[in-house]
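Colleague: Input: structures, listed below.
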Structure P
Amino acid sequence: MSERHSARQILTLVTDPGTFTELPHPASAAKPDGPLGWAGYDASRGRAAERTGEEESVACGTARVEGIRAVLIAFEFGFLGGSLGERTGDRLEAAYSHARAHRLPVVPLIATGGSRMQEGMLALSQLQRVARQSALTREAGLAQIAVLRDPTTGGGWATLGGGADVVLALPGAQVGFAGSRVRPPAADPAAYTAESQVAVGSADEVVDPAGLKRVLGAWLRLLTSPSADAPPPPRALGTAGLPATGWHAVRHARAPERPRAQAYLDAFFTRRRDISGDRCGGRDPEGMLCGFGERDGRTVAYAAQTGAATRPAGYRTAARLIRLADRLGIPVLTLVDTPGAANDAEAERQGAGAAIAEVFGAVAAARVPLTTLVMGEGGSGGALALAAPGNTWATPDSYFSVIAPELAAAILKRPEAEVEATADQLMIRPQDLVELGVVRGIVHPAQP
């Protein structure tokens, strides 16, 4: 179990000293014992208020986090389990409305057991109000960064938590739609943890309380400081010489010592943070790196293939990244390096075709500038999906092909001895790609 902080404690932990200002509480006419007339409800609320010092299960206000202004929504679990009722909904709606009116990102600091039983369906319907406020804020191009505390269950997880753009979580926090008192008795409790949600791509990062302010501040800065221009293609990090033949291009791109995505990202950005997972139960850390980085003081998003066959979760994560960047007005850099999409039976069961289609669609619909660098293998549609139309570049140690030369020869029923000649026929060298108009140009290593 994670250490539990009160609403005021978590606000003190993440905000710059003296900057938190609570928003005015919306006026609401309370009926005796609530809308259902639930006997003893008023007394329960009174005891909760006396115990916590709060009048409701959320405290909402504005503050600075590492210098970045934001609207913060801090749940108080000690107030009726941080549950949502009508008055909670009033406060949440007011907080989101304030964020849109003042163009501020929203940070829900969640610790809730779900909807308030004493208010019945009127409490559950608050989730629709919350979802609408979140959707309106998303449409307004404002970032939402959730912090999952212990516990984050029920509708709070299914709206404010799971619906956020970036999801951070405290170590050991209970996170799941089903709380501990309602899940099946035989259920594995490890599945309902922050760590498990990161492992299946439903949350991005587990952060220790001591580092939460720094990490939250970094995310707020990245998501509110977009670059105004298309990112330049990164300089090449590998060999400078152009390949003499198509097969030489393939060999250079497949060389084990060739620099990969990690090296390119480290050289291009001052600092960066990864998002993790496709929000559909999958991750592809071996095949795709996605996130946001700082370059020249401004933010650029990135989706980078790592040289492995890209799995469906990797494509869905890239599509998530591109759509989020587009909504926030952040330009995108993509790095192409894959022999192709994973084509094993499990990849097909995971929806490889639909996942690649998501990326093609996200790239096609993007309104922000996109830049692509082919810096390794460009294998078929699994590579092309990430390529920016009209703004794709290549390194000398790369190739881009409709299909791998070996597979092309096999399809054409050619003997193995003709693979190299087939590579030449495909015109896959960087200089061939420039001649064909597929890439804009070749980037070379920086001069020593």
Structure Q
Amino acid sequence: MSDSTGFAGVRLGTAAGRAVVLAAVLGSGMTMLDGTVVNVALHTIGEELDASLAELQWVTNGYLLSLASFILLGGSLGDRFGRRRVFVVGTVWFAAASLLCGIAPTPGVLIAARVLQGIGAALLTPGSLAMIQGAFVPTDRAKAIGAWSGLGSIAAAIGPFVGGGLVQYASWRWIFLINLPLAVVTVVVAQRAVPETQDPNAPRRFDVLGAGLVALALGGLTYALIEWGSPLAPWALVVMALAAVGYVADERRSDHPMLPLGIFRDRTFTAANAMTLVVYAALGAVLFFLVLQLQTVSGYGALEAGLATLPITVCMLLLAAKGGELATRIGPRVPMTVGPLVMAAGTLLLVRVGADVNYWTDVLPGLTVFGLGLALMVAPLTATVLAAAPDEHAGIASGVNNAVARAGSLLAVAALPIAVGLMGDDYADPAVFDAAYQQATTICAVLLALGGVISWVTIRDPGV
């Protein structure tokens, strides 16, 4: 149990420390896995459920929408009622929604289940990082975050591999059903070994109205982007604008805001989140387009497409924790600048993926370079965001950064297909999709380079 300050004082090298990291990795890794594993199954889901491109976008974005909308509320609930407790509740919710995804008979039911799944993820995701921030002594937090980032990101990277195997040799439904045993293990480890921590100064009431307005704003914008050209798209933009204005007004007047706006007065916190928005927009779009390109244009099966992304897994496994250690020694500015630039270079190499693809010359180099940049960036970015916020707002700071990352992916997956001319069932037409892929990949490279520039201009190392 935590002391009166809300922190438990656990050391990383102890059994308790390893258990905290394990529980956090299992929980957040499950949501990361599900956030990426779906990409590899989209083609098959579209064929079996007779879904349009817009419906496939909603299968991805329904999850991201509810996750981004409610993740701040999830962080606040953890700070108030206990980070471990809310983490466990979120894990159970996520598992129940995964079951509904796995038995969904139509695209509409699957989309609804994905929205519910995102709410569960919004409860457990900020809790996973806040448990680390609250449990460990300050001197061990950076290393613990590095281990969490590396191991957790592996779950996101192996998503296409796991998904490919399940889709090709079992059914796409198993990419959701596999979450049930993972959730059981996560709950057992958390309940038995993780100390409970919370913010003793957390507000007694919660800004449910603020969370609802965020959902309306993001939902309106996402609908307008995906359904661009429909009669309802302009009205969705109106809803988005009104909800955004209402959210800012609500946060300013509320005595229990979901997001204390004063947290953005810290330049480093704001800059790191701006960089997160553009980098994770590109990251989400690259994975979305690449896996479809490999299946639709290059003729890969689901498992082959999943295996193709293995270099990212290897880079994250071997180097992500080292990225955190490097940032501890030299400061976060250089890793947060060079990482996205290296990812941009890798993305440009992936432009060559096409009908006559050679994995060893067209796919492997690009993904390896991309993975090296990601491994260099992830831990320093996370540690910088948390260090810039007061310790008592660990849940909120984690929630903000996660919400920004998911919102970036959400908007990119919604906007880029329209921007490059994809619609209807174009995802199944090799000639049309190939041309769109080239444009989308180039746009992603530009976004990643922009992320590196933002870091260089705005991030300052401690003591500078």
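Every number in this text was worked out from the coordinates using simple rules, so none of it is lab data. Note that the structure is predicted; figures quoted are calculated from it, not measured. Cβ atoms are built from the backbone, for glycine too; each structure is taken alone.
Colleague: Of the structures P, Q, report the one carrying the highest value of relative contact order in percent (Cα under 8 Å, 6 or more apart).
Modeller: Q
Colleague: In addition: Can you spot which of P, Q the value 21.0 was calculated from, given it is mean count of other Cβ atoms within 10 Å over residues 59-66?
Modeller: The read-out comes from structure P.
Colleague: Continuing with this model, one more query. Determine which structure produced the value 88 for volume of the Cα convex hull per residue in Å³, for residues 267-362 alone, calculated from the coordinates; the candidates are P, Q.
Modeller: P
Colleague: State the single structure among P, Q that was used to calculate helix-only ellipticity at 222 nm (-39500 (n - 2.57) for each DSSP H run of 4 or more, over all residues; to 500), giving -10000.
Modeller: Among P, Q, the structure yielding -10000 for helix-only ellipticity at 222 nm (-39500 (n - 2.57) for each DSSP H run of 4 or more, over all residues; to 500) is P.
Colleague: Give the label, chosen from P, Q, of the structure having the highest value of distance in nm of label points 7 Å out along Cα→Cβ at positions 43 and 347.
Modeller: P
Colleague: Which of P, Q yields 21.8 for Kirkwood radius over Cα pairs in Å, as computed?
Modeller: Derived from Q, not from the others.
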